[in-house]
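No value in this document is a laboratory result; all are computed from the given coordinates. The structure displayed is predicted, hence computed values, not measured ones. Cβ atoms are built from the backbone, for glycine too; each structure is taken alone.
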Structure 1
Amino acid sequence: MADEPLEVLGGKTPLEVAVKPGMDTLSKDGEVGLTYMVPEGMAPGSDTANLSVMGYNPKIYYTGRSPLEALSIGVDMEKTDVSLRCNIVTLSEEEEVYEEKKIIDHSSSEISTEDAAVLLEALKEGLKKEGYEFYVGTSYRHLLVWRNGKVVELTPPHDILTRTIGEYLPEDEVLREMMKKSYEILVNHPINIARKEAGLNPANSAWFWGAGTRPALQNFEEKTGKRGAMISAVDLLKGIAVGTGMDNIIVEGANGGLHTNYTGKMEAARNALLNDGYDFVYIHVEAPDEMGHQGLVNEKIQAIENIDRLIVQPLIRAMDESEEDYRILILPDHPTPIRVRTHTTGPVPYLLYDNQKKLGSQEMYTEKTGEASGIVWKDGYKLMDYLLNN
């Protein structure tokens, strides 16, 4: 949800404009600062950034994005296997040559998992090749496992929105030809014909990226002494949970989009903390990131307000009423500015509140107040230890 000042918002960021009394109230007695979650020299992905938020130094633990998602899906990877993210994306259709097409939408109008699963079955059949296996994930996010493969450099689709794709296609001939053939399989699929008739972007091509090998993450409870749970709609976060020995709590209606089940996530977190014996819960909401990728200013503001109204405020009330001692850390994993519609490496503002201590005082929780505090964590992965220890 971190962003840059926007002219359309009078020089303010979505976080500054959003009505978020819950976060702003916490900031008055909490600590607001800045933290770098993407280490210098590493790509600003949700993978590296969320490992940092969880307290794992990406320079030690990161082996690629897709392998973390493979853990969530339950794929048993061998040491010699390489997994790749397989997005189902929207390419422009007017150009005859595949390489001349432009990438329109990395999420195909946030396609439902149900529709995407049907399209992935078509790809499994049409792209059948020994040593290459497709697995269904969530929404537009799926998986290709390359047995005895190699880690190759690939471009995330959200980094090249509106650009001609030719120079960004894989150098590996098999992967490149799979992507080209996927368009032939999907472009006139009945689901895509129906999507266009409904005014939705067609999911007309596979796009491979995020290659990596099986990760080895230290167990979270052994590392911190805290029993933890993950609440997320996104396979990447679920995979980090699996890899670190945390429990995944599945919330019905949580879909990674603007209209996810915010209340269900809050209730799941409340029950985990107050009834089910968990010490720590990570509540992940993808909506501000998705709205940033789509360049939707008002919707990004709405996502922030939904988080405040439907998660932060009721959860704080529940914790106060329980008379439990608690701390809450609120932050993005990385910025996704409206201007560029992709991730950037800059610092993000964090808010740390302890109901037993007055840590500082800022009138609001924003990028500017984080900067004004003078507190900067260069090694963002150390912030988790700060949260969990005295």
Structure 2
Amino acid sequence: MIKLLKEQWPLVGFGFLFTFASAFGQTFFIGEFALELKSAFGLSDGGLGTLYFWGTLASSLALIYTGGFYDRMGLPRYALLVLAGLLAGVALIAAAPHWLVLIPAFFLLRQFGQGLSIHVYASTMARYFHKRRGRALALGGLGLTLAEFSFPWLMILALAGLGWRGTWLACGLVILLLMGISQALLRASPRVRDQDQRGQAAADSADDLPEPDQRASLTRGQAVKGLFFYAQFYLTACFGFIVTASFFFRKALSAERGWQPETLAQGLSAYAFFSLLGFLIAGPMVDRFGSIRTAWVPFVSFIPSLILLAIGQGDASFWVAFALMGLAQGLMATVGNAVWPEAYGAQHIGAIRALSSGMAIFSTAAAPMVFGLLMDLGFSFKQLFLWSEVWIVSAAGLAIALPLLRPRRA
């Protein structure tokens, strides 16, 4: 990984920057403001979750269309537009005068943060790297890990000193800085400057894959005709649903179990640290064994994390649960993003990832609403996480069988 970082630091840094920027539209970050938003606009858990659902649902539908522009628009321009959209979302939620404004604000944050920022990172690492694609995805993904580690602590200070609206405005200043840095990194990357007319990277000899790259890349239309596409979507959808719900209602879970705010921040730091470990493990693993054959690995730690969230009581159970979930998320982020180019090729990766991501984000849109409404009806976290455990075990079984469904490329 060190060699890759030395040789391709601008492009890897670009991926790192976009996963970091995605944090402003991620559930773990928006969830930090859940209590403040409920108080400011008089919302219940189910009410806030429903607003989040509609904003994220609209984002998932739009992503199917907007993500495809990655294949047709120059990367510098596309990247700038994504960060500009994220900035608009941050500004809108900071100035929201009424709860109805939260829906378009959530749409912008989810579309350009959790949706397109991750789409830019994953598609860029997939297109411009070949043999070391897993390592590139792992290193680029550490930007989100940094945000997950630092933001919970920073939010405690920012909310106390600036209030929730002031904190969002400060985030806008950070995004403005990231816009300038991202353009500088792309100008410094030979792979982006020297790409051919189809937008394919001119890979160096040490990083080229002669055999797989000679095979035809499948289009989005061809991809959706096979069972593999839907199987992989099922894996990422159930994973995203449960992680989103866990983060969105972590403060409510903490209140039910009697955990202090410091305990919550410590648990999220454990999540971030083990997520880092997951990235570092997954990168070399994917490059050596392939992502499709290792799709089951993230579930090894995810399954016990849900058991702890269901029945754990002490502080240690929260730390361990989120540590195991972080490890699973780090593994899944790398493995899951590597599956698409490995299965279908890189030429149409933007369109294929846009569709799969849009469908997966629909599941994350439903998570806060479903959990919130069930909580309003009296369901406990124990019941919710035990049912989630049944779902995730079924996904783990499918992940083991995923190589049998792999599409054939000429």
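helix-only ellipticity at 222 nm (-39500 (n - 2.57) for each DSSP H run of 4 or more, over all residues; to 500) was computed and gave -25500; which structure, 1, 2, did it come from? Traced to structure 2.
Ranked by distance in nm of label points 7 Å out along Cα→Cβ at positions 96 and 328, which of 1, 2 sits at the highest value? Evaluating distance in nm of label points 7 Å out along Cα→Cβ at positions 96 and 328 on every structure, the highest lands on 1. Look at mean count of other Cβ atoms within 10 Å over residues 272-279 for each of 1, 2: the largest one is in 2.
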